[in-house]
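Below you'll find a set of structures to go through.
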Structure P
Amino acid sequence: MKTSRGLFSATAICLAAALVCAGCGSHVSVGTTTSSPTTTTSGPATTTSSTQPGGPVSRVDAAGTVWLCRPGIAASSNPCLYNPSSTSVSASGAKTVNAGSASVGKPVDCFYVYPTVSTQPRANANLRIQKTELDAAVAQASRFSSVCNVWAPMYRQRTASSIASGLGADKAAAAIAYASLVHGWDDYLSHYNDGRPIVFIGHSQGAAILIQLLRSQVDPNPALRKRLVSAIILGGNVDVPVGKLVGGSFQHIPACSSEHEYGCVIAYSSFPSEPPANSLFGRPGQGVSLQWGETATTGLQVVCVNPAALSGGAADLDSYFLTLTSPTPGVTTGWVEYPGRYRAQCETAGDAAWLNVVPASASDVRPAISETLGPTWGYHVDDVSLALGDLVRDVAEMELAYSAAQ
């Protein structure tokens, strides 16, 4: 992929700001109270502690992992336990308030890897928990706390300034980011998982690094594959041989193709129409593919699984947005739900595969999304929010299928 350095640099900086929660303009209150989490802007990593049965839990554990989210951190400081109450707004404007639920103690864990959010002036972010990571976890991971215990290690991700040098560039920074996440994964698996089944969740850079992690740690390991409930890898260009469900990125983990399946991958990148030839997503061997080392452009296609219809076809999406990003008159909850605002279907054209997202009705007056970062990014900023309700339900259904098979 050939991209103008100046253009890419500008969009990468925009991406870092936009992805924290689809462009939210102020800090969200974390947890079920109005207090915000304790963070630092300099010095060592945050060490806020809370208690759970058995004693206090620190954000920094004995292995040196800094936990953005993990069971035992108080809800007021845990962005993955953000208040789930929402207001559902219909196409007619009718509103219904739903309390929702977010808790720990579930039989399934979710391992979440956040996207590019760091604007620190270095190639790799440090492990300080800052507003950007907190807001990303709220927007993308917190609603999954209704179906799993969310674990999210801080990792030394490539910052926006590193990404600006090119998605496949700065290999030293990429290696540091991956090694940092592997440390958190090893710590989690060795000391905290206790044999529970796992759901993986990642977006953008988080998706690219999860592809690497699954390729090296889970895909070749039958014992770990048996504990895989699902992998939600959005905006990362998971690929397969043309016409196949498995191969390419993973040799044993297939793309999901049924509502009654588990142990598979839900992956897509959302666009309003066919991605342009120089798109960063939806075309193999370019864009975000370069972040996880894939350069082949022939014989492969990027995976698209419609989260609202895993077996294929078109379906309405169940979209959730933080109200800071999508203010709606009369909505006072932290979340607003727009069920059926958009309709989606996986499409292919040439070497492109994408989740085609269009308004379900031309007369719908609810707020609309846009290609915030331009046509090469499509709806990347909103990949998660557009189908968040569907994705949470998918995980719940896969957990049931997994449990029934044991």
Structure Q
Amino acid sequence: MTDLSAEAVPRTDGTHARAAAWRSAVIGFIAFFSLVDLFAAQAMLPALIKHYQVSPAAMGLAVNACTLGMAISSLATGLLSPLIDRRTGIVCSLGLLAIFTALLASAPDLSIFAGLRILQGLCMASAFALTLAYLGEQCSDGEAGGAFAAYITGNVASNLVGRLLSASLTSKLGLEPTFYVFAALNLVGAVLVGATMRRGEMMMAGRMPLRSAAILDHWRNRRLRAAFGLGFCVLFAFIGAFTFVNFVLVRPPLSLGMMEIGLVYVVFLPSIGTTLLAGRIAARTGTRLAIWGSLATAALGLVLMLSSQLAAVLAGMVLVGAGTFFAQAVATGFVGQTAVHDRGVASGIYLASYFAGGIVGTAVLGQLFDRFGWTACVAGIGAALALAGWLAFRLTPPNVQDRLGAAAG
């Protein structure tokens, strides 16, 4: 079994550099296999609506029900992570994810489909959070940047490849084989983790009361509270834009087919590059300016997505994707810098808020789409971006007194 820990890497000649690159690549692949199911089903929405004979709002809510599971799991994993061996936890999460994904192929009705998506979310978020924890614990300071960049790349790539693959397979093979293919990908991820990660030591259970108390402590911090709310708004907007635009794409005047919808999601490709630059840009401009710029970019994209011309809609999707991914990356970094203790708990609260925005956004925007149409849906997304911009006013770095007070507490 390959050991991914920094301590196990020989530090002679180019061996260390090659091993570090290998470790970063593996982390990127783990991120990919953990999250490839998250948005893949969105590209299947037109086919799923035909299969279950339901409205866009109902199907959108069922498909995005995984974000409810992810919200619950993110917070729970943040609290319980000291008690969970990273390798075992990730392998079990991906193994269970494969089972739930395969069961989607034969889900008899929408309620069972939604329930399985919630269970998928529980597994995806636990694998996601435990991999981030492993990354922070096992990578040296010099390698952490490259490993984190690889993780972000795997995350964004899962969004792009998952949609492309699901749309292509659904068009050629149908729904059931498509879910089996994604279940196989989850199993590949579990095997990869089992083969490359070593078992780690777990912390003592006596720390649990302290970590539970940290939830209240982080919520009292107005900067962190603003970041949690911003994360909620970002996925609220992202989910709304990229769930309901599928129905716009298949209807006149655009009238795209399933295979063409898959190709449309190449629009996420630029987001890989812009997301990787988020940390550097935020360091130069400050968190607030970086987020305001990303939200303005996404807002411009929303305007373009109202067009009846495919080129304008695609350009709008590029801007919305790049803007929201960028804002998410900057906000995540801000939480890590601002939480001066129990960063795992702070990250868990942020991710819980972020994913909660996904399920709430689907419910609210789905009703707007069904009752009033795409323009009203876009207006709702724009309102979420505006609220995020207002919350960004509070994303200032903590001063010395804040840090001293937190350390004393």
Structure R
Amino acid sequence: MTHKAIVIGGGPAGLMAAEALTRRGVAVDVYEAMPSPGRKLLFAGKSGLNLTHAEPFDRFLKRFGQAQPWLQPALAAFSPDALRAWVADLGIETFVGSSGRIFPVGLKAAPLLRAWLRRLGAAGATLHTRHRWLGWNDDGALIFGTPEGPVVRQADVTVLALGGASWPRLGGDGRWGDLLIARGVAVAPLRPSNVGFDGSWSEHFRSRFAGTPAKGVTLSFRGETAHGDVMITANGIEGGPVYILSPILRDAIEREGAACIFLDLTSDRTDDYLRERLERPRGKRTVANHIRQSVGVDGVKAALLRETLDPAAFDDPKRLAKAIKHLPLNLVATRPLAEAISTAGGVVRDTVTDGFMLRAVPGVFCAGEMLDWEVRTGGYLLTACFATGLAAGDAAADWLVDRRPTVEES
């Protein structure tokens, strides 16, 4: 008889696990807590769905840091090129942006998700929404909370793809951690990743510049750098360069209570150039006009100088030039987990087999963001969710080969 699998979580990792299982002839039921699947994927697609990255694969792998050896087999089996081919097979064309990031034509996630759900349905996968996983009963069956009350379901194999705890309104709340810990699974505390940070703006600066990007700046912290546009928030900063540095900034704040980063406001100009231009007589021009006309620093960048430096610095061209290239900004707190793009922490590596099966709960596999790894934005997170979902689904199908009874036979 046909084996039956249950996949819990209707995001990219869960849906990919379901696809892997259906390809192997396994009957699959996908259970999703929210009213519809793929909500975080759809939300990400509102600003352009960054599927993956086009950089050389060896460089792509290095983005995963300490998790690279763990994730490399899954990423090699479902590489960025393989992901693009898979998307094309769904009838969605992709293109490479100027930064090397890969997007679907049209940028939105909805067409991809609709095509994917149609294909999964045609392959025999059944989707159940508004089913929140509550754990196992004494017989090892899965318990789900539904609007009509709890239900119990059994399967020959289970894949958990429950996400992290970022953006909980879209479904990821991390409640699964206690359920797994109770079964002897080691789970590292969930922490925010790809996240903004709080500083200490004056009310004047906050009221005028919150929501304004400082474009083309370079951030540095203890030898690490990141370049791009930094968004000024009511409390501090966020944006691509901030997210790249967020793991080391978060860790430093946890250890030391604060982290002082440095901003280069004119990455394409040298200290000597700035100093020479600023030393020129300003005549009747105001200091602000002199800085703007001499070195092109105005708007939010000029305001950052005013916010950070004492008045005497503006009368010292050498000191001012140094500040433009190396402006200190003290960060005092990481924004809450619910505001983060992704999550660090989760099911630790030693807790699972090479195929992502829980050693403490045979027949239960994990995939996606609930595993203990983190990576910067740029398509890396989504690629790894797809890849680990595929790997967990394939491993679950392999594990079933050695299973004796099916649900129907037991």
Quick check on the output: -27000 is helix-only ellipticity at 222 nm (-39500 (n - 2.57) for each DSSP H run of 4 or more, over all residues; to 500), derived from one of P, Q, R. Which one produced it? Q
Of structures P, Q, R, which gives 30 when percent of Cα pairs over 38 Å apart is computed from the coordinates? R
Parent structure of the calculated result 0.45, given that FRET efficiency 1/(1 + (r/R0)^6) of positions 177 and 233 (r between Cβ atoms, R0 = 35 Å, to 0.05) is the read-out and P, Q, R the choices: Q
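Any read-out appearing in this document is the output of simple, stated calculations on the displayed coordinates, not a laboratory observation. Note that the structure is predicted; figures quoted are calculated from it, not measured. Cβ atoms are built from the backbone, for glycine too; each structure is taken alone.
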